[in-house]
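Chemist: Heads up, there are several structures right after this.
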Structure I
């Protein structure tokens, strides 16, 4: 059963690869992207699509970073507070030392 799932994963990966390869081969026509101030960029369509995907991915990651750092800071504070609470709980459970 384990080998069957491994084989199915590789078949799925190969199918995705060949679908993307066929997309790239079918979209090699040159397109012109008109930018600001009269600038133009002429490139194959597949590169334009890839550049748009990369720009969107970068924008998404950059938009996510402040919240991610805030959550990491909150988790660190919660961990510190939890360690302090456990130390306090341990110190209250231990009997006092008698001289």
Structure II
């Protein structure tokens, strides 16, 4: 059986621009998307989302074809759909599919 794929990790920040600048200055990564409310950076093996805590929880995202099995999907501006769930310890997991 094929293992699931972690698409990205999301960290909360108080300033998207300053955080993107810090990551670009300190690591070799590429900006895939950036606005005032969130950013997506791509590393060689994973993506890193920088989010505002009032808009998104810190989380990691797992790609799944059957997102609907985890709840009612929400469509995002990039065309993806996802459901946020919590593991047994209360950690946030985004079950994600790119359509």
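Just so you know, all these numbers are worked out from the coordinates, no wet-lab data involved. What you see is a predicted model; the values in this text were computed from it and never measured. Cβ atoms are built from the backbone, for glycine too; each structure is taken alone.
Chemist: Computing FRET efficiency 1/(1 + (r/R0)^6) of positions 39 and 79 (r between Cβ atoms, R0 = 41 Å, to 0.05) gives 1.00 for which of I, II?
Modeler: II
Chemist: May I pose another question? Thinking only about relative contact order in percent (Cα under 8 Å, 6 or more apart), which of I, II has the largest value?
Modeler: Looking at the calculated values, the largest one is II.
Chemist: Let me ask you something else. Taking mean count of other Cβ atoms within 10 Å over residues 15-22 from the coordinates of each of I, II, which one would give 10.1?
Modeler: The value was obtained from structure I.
Chemist: If volume of the Cα convex hull per residue in Å³ computes to 190, which of I, II did it come from?
Modeler: I
Chemist: Could you tell me which structure in I, II was used to calculate distance in nm of label points 7 Å out along Cα→Cβ at positions 63 and 87 as 2.0?
Modeler: II
Chemist: On to the next question. For which of I, II does helix-only ellipticity at 222 nm (-39500 (n - 2.57) for each DSSP H run of 4 or more, over all residues; to 500), calculated from the coordinates, equal -3500?
Modeler: Matching structure: II.
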